[in-house]
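Scrolling down, you'll hit the structures one after another.
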Structure I
Amino acid sequence: MAGVFRKARLILLIAVGCFFLLFGVHLLIAAYNLDNPFYFIMTFFASNLIILISAALVIGFVIRLFKAGEKGAESVPTKTGKEE
């Protein structure tokens, strides 16, 4: 049962990461419509940082989700070190 909650939590985190990834892309596109060069540079780098962090987190969560699927719910160690 705990394996189902772990997978659900990872799927939720992947969804949140995808939201921020799309938000960063939207912010990047919006940066090109700015007239002030200073605002453009600041928005451009901020959006790239949002994209970089959220993409790295999504990739990490997807890898963790697939590794949890390979091991199965019964062989995932808990915080105490014992297998469930």
Structure II
Amino acid sequence: MESKVVAVKIMSRVEVKIKTNAFDVIYNALKVDEDKDRSKAKLYLTKDGLLLKIEAEDLTALRSAINVWLRLIKMCDEIIEVLV
């Protein structure tokens, strides 16, 4: 009896809607950071906030990308609050 190893590639995806007063400023600040090695993020302007879509090769990369992006957005929002 012969065994075969089959490689399965799983893609993970998450979409997050973010409402903030300074969504256009945050969008412009973070738009350049979209593509990384194991994950890809797209940041969209909506009429009332931001839409963040993340795709990753595996769950570890997805978790990491979610953490990084949400921290970046939160940091930008907090800095804008201090400056305004």
Structure III
Amino acid sequence: MPMYQKLKGDRGFIKMILVIVIALIVLGFFGYNLRDIVSKPVVHDNLVYVWGIVVYLWNTFIVAPFVWLGDKLQSILPAK
């Protein structure tokens, strides 16, 4: 694989960080303060609600299958 193609695929994370930094600069330029926005009770309640959904999805659809797979592998593989 040529070096150019490898580097081209590795730019997504840095690009995302740059977009976030630029977005924060633009919001600050227009006078928006993220600390004031997030500290409002309604926004805080919404963030807590969304975080609860994310944790539920993580535990249900990501962790649970791996725990099941680990249990199956332990029962199949011989004990040391």
Among the shown structures I, II, III, from which was the value -13000 of helix-only ellipticity at 222 nm (-39500 (n - 2.57) for each DSSP H run of 4 or more, over all residues; to 500) calculated?
II
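Given a value of 14.8 for Kirkwood radius over Cα pairs in Å, calculated from one of I, II, III, which structure does it belong to?
Only structure I yields this read-out.
Only the coordinates and a few stated rules stand behind these numbers; no lab work does. Everything quoted here is computed from the prediction, not taken from an experiment.
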